[in-house]
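These are the structures, in structure tokens.
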Structure 1
Amino acid sequence: MSDSEPSASVPAAQHFVRCHYCEAQRKATECGSVENRDPEHGPPSLVTLAQCNTCGQALLFVQEEYHWSEGWDELTRVWPGARRQLSIEVPEPLRAEHSEAHKCLDSRAYTAAVVMVRRTIEGVCANHGIKERNLHGSLTKMRDNGLLDQRLLDWAQALRVLGNEGAHYTGKQVSREDAVDALALAEALLDNLYVLTAKFKEFTDRRSARENGSPTHTTEA
């Protein structure tokens with residue numbers, strides 16, 4: 001044995017997170033983590049098991065590195081009460097806006113949450129190069145350009161109206177139910193525009209290539 005004094009153990013990392021059980025922001029102690037950097041399974045990810053310092057319950061989080069080598073994004077709880085992560089097909093600035101809306105919801109700032117949803121919808125229009133005099137006109141232009149069908153336009157306009165109500169003082173409070181529904185509709189809108197549309201194009205291109213006798217490349221599931 002060495003006569004030198006043993007080195008002090010490294011204290012477990014502490015994270016400030018929203019505990020599903022406490023329903024509040026709490027400190028949690030990291031119990032272990034697993035890192036994955038297999039490019040065949042998407043961007044690098046870091047899965048962390050933590051224990052709430054207040055109630056002692058276990059919490060599981062994931063972080064991803066969307067920009068490769070630019071550092072981990074914020075912790076997202078995946079168990080219990082998982083919050084579904086948006087696909088990386090959704091542009092990062094829009095994911096950031098939507099993530100901030102979720103933070104407002106978690107903090108019970110429901111008015112701020114619907115305002116952030118409105119910003120997300122405005123960002124969708126800007127991402128498609130559309131900027132009319134107001135958001136109503138931009139969304140209508142997206143419908144006219146074939147980017148939104150009538151159902152998606154109705155969803156987006158409803159979110160715009162709710163966001164306007166949150167942005168202007170009316171004396172009315174935005175309910176938690178409206179804020180939750182607004183985030184869910186925004187997620188569905190983003191999925192339709194950036195994920196399902198791309199999947200459908202990939203599907204039709206593959207079938208068209210097959211019918212025309214062109215070789216197709218498939219990957220194993």
Structure 2
Amino acid sequence: MKKSYRKAIDKFHKLYYDNGKKTWGNTFYFGISTYKLPLDLWIYQEIIYKIKPDVIIESGTYKGGSSFYLAHLCDAIGRGNIITIDNLDYKQRVDKKVLEHKRIRFIKGSSLDKETISQIKKILKPQSKVLVILDSDHKKEHVLKELRIYSKFVTKGSYLILEDTNINGHPVYKKFGPGPMEALRLFLKENKKFKSDKNMEKFLVTFNPKGYLLKIK
């Protein structure tokens with residue numbers, strides 16, 4: 001890609017991100033806040049249709065919009081359940097229709113807690129095809145620990161999606177400090193079972209650059 005194209009794309013990316021209150025922060029699915037880039041949500045749809053996972057593990061529930069979106073995709077293909085994790089009391093923030101969806105299971109606690117991980121292991125079956133989406137604490141140390149733990153749940157041919165690798169100047173929010181991208185770089189150096197699938201960045205702008213990790217081994 002020409003540098004001039006890359007500069008134009010990054011300029012739009014920054015404009016869109018910096019106006020978050022009007023754009024990605026003002027994005028809803030069935031009236032529920034999602035805090036996602038719609039282009040990424042479309043990619044999620046393509047991945048889920050292709051992989052047809054039995055279980056999608058999501059760290060970071062917030063108001064449940066993305067959980068609801070994922071559950072509806074599973075409804076459409078007639079397969080899959082969502083395990084969504086958050087250390088805040090989701091019952092106080094999540095819409096009733098999300099709480100009652102039969103495909104969604106909530107776990108309250110840190111994604112790194114032993115109890116949380118134990119609960120997930122009890123839910124998963126040996127033959128389960130698993131997709132993971134990480135979107136909780138974005139500090140480098142936390143993300144690297146998540147990557148090391150949750151990569152083990154991902155089945156070969158499926159994905160581990162690391163969100164918000166765009167922050168800390170990649171190309172947005174330069175003041176954040178070491179975050180998802182920095183953790184991702186370390187993870188890929190030590191784990192050769194995954195590779196960044198650039199085909200999932202075909203819409204040019206993504207909040208998850210290099211974060212669509214395909215498990216190849």
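Every number here is computed from the coordinates shown, using simple stated rules; none is lab data. The structure presented is a predicted model; accordingly, all values stated were derived computationally and were not measured. Cβ atoms are built from the backbone, for glycine too; each structure is taken alone.
Structure notes:
- Distance in nm of label points 7 Å out along Cα→Cβ at positions 11 and 195 - structure with the largest value, from 1, 2: 1
- Which of 1, 2 yields 0.55 [FRET efficiency 1/(1 + (r/R0)^6) of positions 59 and 203 (r between Cβ atoms, R0 = 25 Å, to 0.05), calculated]: 2
- Of structures 1, 2, the largest value of mean count of other Cβ atoms within 10 Å over residues 91-98 belongs to 1.
- With respect to distance in nm of label points 7 Å out along Cα→Cβ at positions 83 and 107, the largest value across structures 1, 2 is given by 1.
- For helix-only ellipticity at 222 nm (-39500 (n - 2.57) for each DSSP H run of 4 or more, over all residues; to 500) computed as -13500, the structure of 1, 2 it came from: 1
- Comparing distance in nm of label points 7 Å out along Cα→Cβ at positions 43 and 123 across structures 1, 2, the highest figure is found for 2.
- Computed 13 for relative contact order in percent (Cα under 8 Å, 6 or more apart) - originating structure among 1, 2: 1
- When FRET efficiency 1/(1 + (r/R0)^6) of positions 35 and 131 (r between Cβ atoms, R0 = 35 Å, to 0.05) is computed for each of 1, 2, the largest belongs to: 2
- Highest-scoring entry among 1, 2, by Cα Rg over 2.2 N^0.38 Å, is 1.
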